[in-house]
Structure 1
Amino acid sequence: MEVGPISAFDGFPVWYKDENGLRLQLNVDPNDPYSGITPADLPNQTLPVSFPDNYPGEAFYYLAEAEMETGTGERARLVLALEAAFVNEVPREGEQIVFGRVRIRVDGLQPNEQYVVTHPYGVDTFIAEPDGDGFGEINFTEDIGGLDGGDFELATTSRIDPFLQWDPDVAPQAPVGYIGDPNVLHPVIGSVLIDRFGEPQNIFRIEGPGIGIGSDYRATTPGLDPDHAIETRDFSILGKISTISGVDVERATYTQSSLTGGTIDVFASSDVGPQQIMVSGEGFNPTIMQGENGLYFARVTYTGENHPPTITVTNISDNPPSIKEIVPVDFISGTVVYDNNTQMLTTEVTTSDSIHPVDLFIVDFGQGELPIPPDGLLTMSLINVPADVTIQSSAGGTVTIPVTVVGSSDDPIGVSANAGPDQTVIFGASVTLNGTNSRGPITAFQWVQLSGTPVTLVNADTETPSFIAPETVSNLVFELTVEGVGGPSTDRVTIQVIESAPLPIANAGPDQTVQQGASVTLSGSATGQVTTYQWTQLSGPPVQIINANQPTASFIFPRQLAELTFQLTVTGPGGQSTDTTTVTTTLDSLTVTRAEFRTGDTEWRISGTSSVSGPGVTITIYLGNTLGGTVLATVDVDALGEWEYRVEPSTIQPDETRAISIQSSSGGTLINVPINIRQ
């Protein structure tokens, strides 16, 4: 599948084209009976469609749906779509999204049994999940596209390709300019997959235990048991064939070296095939761009002291013509070179406008905006070298230039000895020296005693030799030597031997109450002589303790209602002691920003916020004015603290209270929230 140019009207692609070359456009005309859009989908039904003020929250390039009834009288529904929508459901510039959707919803099944669903874009196998009423259900949605805004290419990686369309061998024919009438069920063609019976998968079929018994959709395909299979070849199809190719302007840069005028280089793109694309503007005559295979170029000469403020690129092959306006900017060229020997970064750039005063500056590599002198040459001393440098111009131009590196290679790391921290021990203690923090490509360790009462080192040629402290007050000095590249390297450590020491007393600090997801500081201390601190967790959901071997440690409180207990252990020459502290949390604060049920398509739309953001936080939605009602759904809270439940069709309707209640896994609750019920 391919994606077309971006529409100047609404910021969505003009079309998507499947592997057969069929192009479909976005259709948001509420007066078109084949668009799937009605005036009720607009904020103001009396005004024409405009973006973003009077625009539908969702629309379709393509929509194919099929429905059946199971033997229990429940609905089985298949939705195949290429849908246009918005990140937060409200039309806003920069939040346009397009995604390919495969949705399968089936109720009234046998719970925990396997069902196989065959459709034009694949074969999917499910285990029916218990629905709480003694039946099983399938509730599957696959949305693939740029769901954070833009990235329209991502929708082309979905399964929605090629598009289905009405079978032309079956009357009636599709309306002219459309692939079908969504208001009329009709057999379709277009699937490139072949089922196990050797037939194209232009079908919606479900196979599973007892699904066909009592159903009007019992399978008729030879080789299938109709008691255990239902199928239909009739689909509702929506899609308007695109009659325009559109146009995108990739670049428009001007060059001026005279007060009498200059040139503009224009680069544009459109669909493949013959296109007539024209560029026009002040100071030059309209010009047809040259090119083929979707890429077009023109160099035009303009007159006057200044370049045209805007130029217009028009695909005059389209009916109506597709138009894009763009502001010409200057073209920046040059080089950026880093000398590894002198650690100097040299930027040398020029602008295509040599007549007007143009300021150039560097951006986006941690140095702020750095002005470039008028001669275009800037040299600076730099240790943190960027991979590329972005240059911007006061005339609108911008360019990102990769950094070219010259000079000698860096030397490899050398060995570095680390004999560990000084220690204080008592008579007769077993002492271990610690060289494990030594660095580099070490080939050998060697410890020697330099001063103090002589002791016998065990394993003196390893990282961690040991000895028994003498029973005399003394300062013992040891030296570690490591061999390797760049070596040898040495370091020293002092071990103070004392006769005795009091027991150190640990203090883990006061108990705390914090917010879920907050960073928590454990402030420990001790009286007496201490050589090591160690924090451990005794209870509660496991967390990662940062700086667990320091008096002050920290961790992130889990996003749940919990109580955590920590123990501080302090060790010194006189022995070891412990103390504990407890950290608890508060409930999260909840809001409901929408609670809506649409009776026409039995759709729920419920959304809100939590003061504790995800991941790991869930919201359970109950029908009714208490937390004891039927569970409607459990949904996740996202990284911004927002949550949403949106499902259609739903077999669950609002109860007589016309309210919902919600409870968070982080403890917060909201009771008796009114439901807005609309058509």
Structure 2
Amino acid sequence: MTDSTGVSREAGEAADPVEDGPYKVDFLDDGVHEWHAVADGVEHRVVDDYTPSIYVASRSLDDVRGHLERHPDVADTAVERRRRGFRHEAEEVLRVDVDGVDRVRSTARMISNWGEPRDHELYDVDLSPEFRYVLDRELDPTPERELEVVDLRTPEAPTRTPVEKLKVNGETVEGVEAVVEAVAGALESRDPDVLVVDSGALLPKLRETSEAVDRSLQLGRVEGLQKRAGRSKYESFGKVCHSPRRFNAPGRAVVDLSNTFLYGKTGLHGCLDLVERSRKPLQELAWASIGNVLTSMQVCEARRRDVLVPWRSWRHERFKSMSTLHESDRGGTTFSPDVGVHRAVHELDFASLYPNIMVTRNVSPEKVLCSCHPDRDDVPTLGYNVCPERGYLPSLLERLVEDRQGYKERIREADDEDLSSQLEERSDAIKWILVSCFGYQGFRNAKFGRIECHEAINAYARELLLDAKQELESAGWRVVHGIVDSIWVKPRSSDPEPLEDVADRVTDDAGIPLEYEGAFDWIAFVPRRDDGGGALNRYFGSQRTGGFKLRGIECRQRSTSAFVEEFQRDAVEALDRELEPEVVSDVLAQRLRRLEDDEVSAEDLVVTRRVSKQPEEYSRGGVAVGAMERALGMDVDVHPGEDVRFVVVDDSAAWDRERVQLAFENPDCYDAGFYRRRLLKAAESLVSPFGWSQSDLERRLADSTPVGLSAF
């Protein structure tokens, strides 16, 4: 049989949603509103008897039940047998039906505060409202038809109320009345299922704008605009991020481009693929993190197995000897790159290494260090045992790996551009889930994660890469770089064994495909600036099949201006024609001349920086601080974790805010010295593998050597 993605599934697999459900769910005063995207339009249903459930495990269930039965926010209680974890057998717990999704958290907090800490364990508490609803009612929120979208975006200039300029489905409209009429016309003619906006705050501003011109503008399918969450900041991988305010337009899914990762990376079809897999409705999925979506998939798997979802997950780390701790507290294997320029290099990658380790080695939270097979020694160097009985996580990931491979095969066979694009989006969506599945096992807030799983996966990965290196070297190949799942080699002897044969042998031994990624005519590994050792993730090279592979250098960094990015890409092309550092200097001289002669558009010099604090919290100033100060001085909302976009106009100004102009101010000048330094830094990245430094570039420029043809 096949599902809506066109990928075959075995009979009975993942078939738990027994009824087509709403693509959007709204919780309004008169009940739960379901919006079904059916073949001939939209079907609207209202459910007035929904009561969400949470579960309590306690040594005194009768006492807890007695207290709750008299509570006004509790609709009903019942004792049921459920599993409190994948390692647990079913036991008696108390089901608590709460009178509304808005009272779930407060009821749970009240119960958790009774008695001593950990007297009462709570489950199924912090599920997002729409996700909880479709799970409880066993519904599938995947729409039956293509969704209709209206796209609303503001210009880069600050959008004040009333909104005077707006892009409606790509067409720019100016004037307050014209904006309101254009939005109202799009909503009426297209009756969209999805509103894509560049900022959630645009919705209340549009409503206020319509009131200013005395024109009714209903953004949802029913009256009312709900504020779902206020703005906040948080840290992710050491970076300060901003979460903007979220708004809900009943009857339509709102996708806020300032608060979505998955929609930006995978598009609508990629998101809908994940809606089907996670049963998380589109609006909630769009703002969710990758880890949140992966957790939703795990929650679905837990429901299938009658396992409850812990509220405040806490799993202590197992006691380890010092030697085991030393071995376990390591990441993947890396081989320091051989700094310099290498010809005739080949790249090989283990396909989806970490997910495939979990699938082939049965690495699952409830199976690593199981109590039923304590004498097994499965994980290399760590000695952890892994239960041979199939775990839930490998089963879940295996479906993803197989379906992504199915998408790739269909993409290769597709002769329709639209179909190919949709399949690419779906394949990319799965890729991001697979990318995160390993790291999430070590995340302290993961619902079902476990640090020993994270350690076991790394241990397997280290062994696989070391084994592959040994096999390649014994076959006459020299490893010039390797990192976790990728390895770069070039011939060490005049007649090495064919790489395909070596890769096949490694694949057979590992049980995970070692795939031939491609060949480079040349590749350059960039040294670190501080000590000259090889930088793991900074390299560039010319692929034999055409095009360049660029990693970690300035043109791949989001803060780099378009002018500097274009220079670096052009310089790499020049290197491809003549593999000598002098050609980079020639391209640099030509760009510096344009810069100093005021021939560069300020639009191409816009720098993007993410700010992490309020201006007064920085101990030192700088152009990014100046840009934030300038924005705040112009009543533009900029918060820690957000980007500021600016042009440096005078880097020597006494006041930081005078050093820059914001991009929307349309600057008509720039500080050539500042951008000269940016160009030199980007050029140094390209010439450093040849042994040149920035001072070598300066000397060559000072010689006033005529620009060679390679610069063009």
Structure 3
Amino acid sequence: MISLNSAGKRFGPKLLFENVTWMVTPQEKTGLVGGNGTGKTTLLKILGGADTLDYGDISFTKGMSLGYLPQDGLSLRGRTVFAECSSVFDDLRDMEREMESLMHRMSEVDTASQEYVTITDRFHRLENEFTSRDGYTVEAQVGTVLNGLGFPKDDWHRMTEEFSGGWQMRIALAKLLLQKPSLLLLDEPTNHLDLEARNWLEDYLINYPFAYVMISHDRYFLDVTVNRIVEIWNKGMHFYSGNYEKYLREKTERRAMIEAAYRNQRERIEQLEAFINRFRYQATKAKQVQSRIKELEKIERIEIPAEEKTIHFSFPQPKPSGRVVAEFKGVAKSYGEKHVFDGVNFVIERGERIALVGHNGAGKSTLIKLLAGIEPLTKGEYTLGHNVELDYFAQDQYKELDPDSRMLDDLTHIAGLKTQTELRSLLGCFLFSEDDVFKRIGVLSGGERNRYALAKMMLRPSNFVLLDEPTNHLDMRAKDILLQALEGYSGTVVFVSHDRYFIDKLATKVYEVGDGGVEIFPGNYEEYVWRKEGGQQALDARIAAQQKPPTLDDVPKPLEAAPAPAKKRINPIKLKQLEDRIEALEKSIAGAETEIAELEAALANYSSASDPVRTAQRLDELRTQHEGFLAEWEKASEELAAVQ
């Protein structure tokens, strides 16, 4: 559909890419990846006709349609949300009005006249086209997309200008999806979506009948929606078949092959140069020397471009808190007549990493603000545990920064023994490079200031960290650094994120917020989805059926064929997560058994137990936890066997 030939583009003095040849084909589902500043957004604008090439040419297939969604900056006004989205079907509306007019004329014209024949012919042609384009389901289509992208019905008839920038981008995305162009160009489409809307868009794109090219920093989203990766790297484009996970493997393999070829070539060059230098002035070897000089000149030198330096960062470990970090008892929260929570009870324990999930407006940010002490309780009790030190990262954390300070100076004041090089490397992880580190905080955009606030928090964390959408405005590299640091952090974390991969890798529990309450699920987001889809009930039923004595009704009838097993799309990271979860559960089981044995020994020797009542209570808690660990281990082991 689109063809690039010897294409090149500069951004000021910087060359982004050159000598690029790429043909975008129908049904192609491509993820565009590359480091920050390599030209991904610029290339997408070129494909969408919003920018031009500096070298080479671009051609488009006649009759194709394009839809381009930028990262931000779109503003819609003057119509309701529903009317704005329905406007993509204006030609169908015109067609419908003409059909109504033709029907009216047919009722007035003599059926035997030529005019009647002409009118009916026109009507049938219009009706066939209207039907083939699903004209009778326009309102249903609009409603489906708006609902999927998180617009409640009450919002459908609000004016578009009443919505914030992020919701405006959702409306623009809805219009593009309803248009169904033959090529969709999406620049970070999940940026303004919550997790539920992101999951809906994932399913929508998997079933999208035409082609799309998109940029995304959501690794899981790319894994399940694309079948090709185009990487902008080293001023060129490199093509990989498969999803993002496969691209990472192939990239590593390709680099290993290049390095091996480079070593072999260097060895050959050194051999040739050694021979030439040794026999250059011997007449008897002149022919051989000339032959090797020609061979040396013909060698096309292999170059290994420098990789981005891998940066590992770890939190300074905070002092430990008590076992109970925070507790809610009968908590309620209302804003006037609107009741967000009512009768919420839970206990957060040391070392837990809790993901808050729920549909937009369910109360995730409200809950995290209640935990941070920013919002007062309407009713109930909230207590922090022993030695708990709390730190809160808000969506608008940049408002707490000193606008007159320079970033590097501001970090130096709190960094202790960290060197300037280490601080600059940390800022580089969060996309602040070279002279950017000397910028004053006040000149940064909102997204840049939030990135900086996150980097600052990483230098001096408390033992109870609350993070409200920390992955916003971060690319994959920065997300990986944050994820790595949080995985090695010994404190307790409660976080909201719309990045599926980030939640899957980090969470040890999921709190589902909604309908005025909080429901707790053990494990990461993948396990939460499994339970929500009925996986636990199905497993329990299967185990119960296995334990039930067989009856005559259980004997399979010889003439009945067994139903074919349902096919299930396996998460690319599912297998590794299950193995890690089983290993973690085995450690938890062993730890619980050790502590149970110690407490039982203490109770047996009454004099060694200073508080036998509390010891007995703790022993009951541990036995309950131990049973839960065993049940979850059995379930995970069965699921792993099924996946394998």
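Given a computed value of 6.1 for distance in nm of label points 7 Å out along Cα→Cβ at positions 114 and 266, which structure among 1, 2, 3 does it belong to? The read-out was computed on structure 1. If we compute percent of Cα pairs over 35 Å apart, for residues 82-465 alone for structures 1, 2, 3, which one ends up with the highest value? Across 1, 2, 3, percent of Cα pairs over 35 Å apart, for residues 82-465 alone peaks for 1.
Calculating Cα Rg over 2.2 N^0.38 Å for structures 1, 2, 3 picks out 1 as the one with the greatest value. When helix-only ellipticity at 222 nm (-39500 (n - 2.57) for each DSSP H run of 4 or more, over all residues; to 500) is computed across structures 1, 2, 3, the figure 0 traces back to 1.
Read-outs throughout are calculated quantities, based only on the coordinates presented, and are distinct from any laboratory measurement. Keep in mind that what you see is a predicted model, and the values were worked out from it rather than measured. Cβ atoms are built from the backbone, for glycine too; each structure is taken alone.
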